[in-house]
Structure I
Amino acid sequence: MPNPNEGICALVLSAGQGSRYRAHHDQDKLLAASFSDADSPPVLEATLTALRGVAERTVVVVRADNHPLRQWLASNAGALQAEVFAVQTNGLGHSLAQAVARFPARRGWLVALGDMPYVTRDSLFKVVAEINESNVVVPTFNGQRGHPRGIGTAHWAALLELDGDAGAQTLFSGEQPIVEVALDDPGVLQDIDRPGDRRSSAE
């Protein structure tokens, strides 16, 4: 029986400016504590810990000029079983296009966001299990679509066309097969834009 993560490359998009977080606290949100009221791992570490082993390969996409984050990754990415891909980027879509071009996959990509540390491993495995070459996969919680999302290799050319900050939203409203995975996991909807978005350890 094949390994369920075979042919899947996880791309962890971590190349944003984080300006809304910095407006409240002059810190890279990905290096901030993942819980608001406790000594906890950084947001990106929590995200990568959950992803460890979920895909055949995991790549963190980071801005080339984000030296503090790159320094942190140089010390920690290996233990988290992640590679680092530094890009010059004009937005999320552009980052994703560059990553897909650099890291092909046999089955598809799991596109995750670095600032979503609360997605459970069980949810990640369930999304990955649904990815095939021709479909796109989106997790839902209470009927709302969230992240991370799966994109089959048939959409490679469309992904290469992405630019700016638009992302791959058009793939999830087109004619191709869309698989929705209903999950009991609010973490698929919870990104961290501001310090107040972090959970407390009691939640």
Structure II
Amino acid sequence: MTSTRTLDMKLEAVVIPVSDVDRAKRFYSGLRWRLDADFVVGDVFRVVQFTPPGSPCSIHFGNGLTTAAPGSAKVLYLIVSDIDAARAELVARGVEASEVFHRAGPGQPAISGRHPEGRSYSSFATFSDPDGNGWLLQEVTQRLPGRVDAHDTTVTSSADLAAALRRAAAAHGEHEKRTGGQRDENWPDWYAEYMVAEQAGTPLPT
């Protein structure tokens, strides 16, 4: 029997169009994104690469990269585990970010404030770079089924790990109430099961 394997195709860079490369470089440096490269070839080509914290995908901008109009990149998603903390961090760095808003469901109008139930995928904030390229912060705390491998858990920063542990701790508190308030000596196993299930979008332990 012949088996086939799908070849990995990893999105690693997205080009955004800017009018002033040095101005854009200062902006993204101010966000504390990692500067990976700034290559110049004569007067006609330059590529600058930045990577957001914890992201597997980077952005490219420069000269000779694209014919798209500066500022025409819109709705570039940045996934965060805590929308309020992410917005506060941007504002502290001088970025004009929108207020947090949520949607009752896909395609529904924006409503002020984070989702009242903390529903994953439902709370947002926006900001733009100096050219008007638009970024959308989206809070994701639990992936929909099938979005990640059910046995893998990936945490890309200490902040994300801390947020995941806090959610697990809150859920475990409810678990202990349901079991009569007795201390659960196996709480590390319960935490691990909860955190993996939350990322994989599979049923959470009770």
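Any read-out appearing in this document is the output of simple, stated calculations on the displayed coordinates, not a laboratory observation. All of these numbers come straight from a predicted model, not from anything done at the bench. Cβ atoms are built from the backbone, for glycine too; each structure is taken alone.
Here Rg/Rh (Cα atoms, Kirkwood Rh) was derived from just one of the structures I, II, and that gives 1.05; the source is II. Looking across I, II, the calculation of mean count of other Cβ atoms within 10 Å over residues 117-124 that yields 17.6 traces back to II.
Sorting I, II by relative contact order in percent (Cα under 8 Å, 6 or more apart) from high to low puts I first, with the largest value. Computing helix-only ellipticity at 222 nm (-39500 (n - 2.57) for each DSSP H run of 4 or more, over all residues; to 500) across structures I, II gives -8500 for structure II.
Computing mean count of other Cβ atoms within 10 Å over residues 53-60 across structures I, II gives 15.9 for structure II. For volume of the Cα convex hull per residue in Å³, for residues 37-124 alone, find whichever of I, II sits highest and give me its label. Checked I, II; max of volume of the Cα convex hull per residue in Å³, for residues 37-124 alone sits with II.
Comparing distance in nm of label points 7 Å out along Cα→Cβ at positions 13 and 141 across I, II, which structure shows the greatest value?
Once distance in nm of label points 7 Å out along Cα→Cβ at positions 13 and 141 is tallied for I, II, the winner is II.
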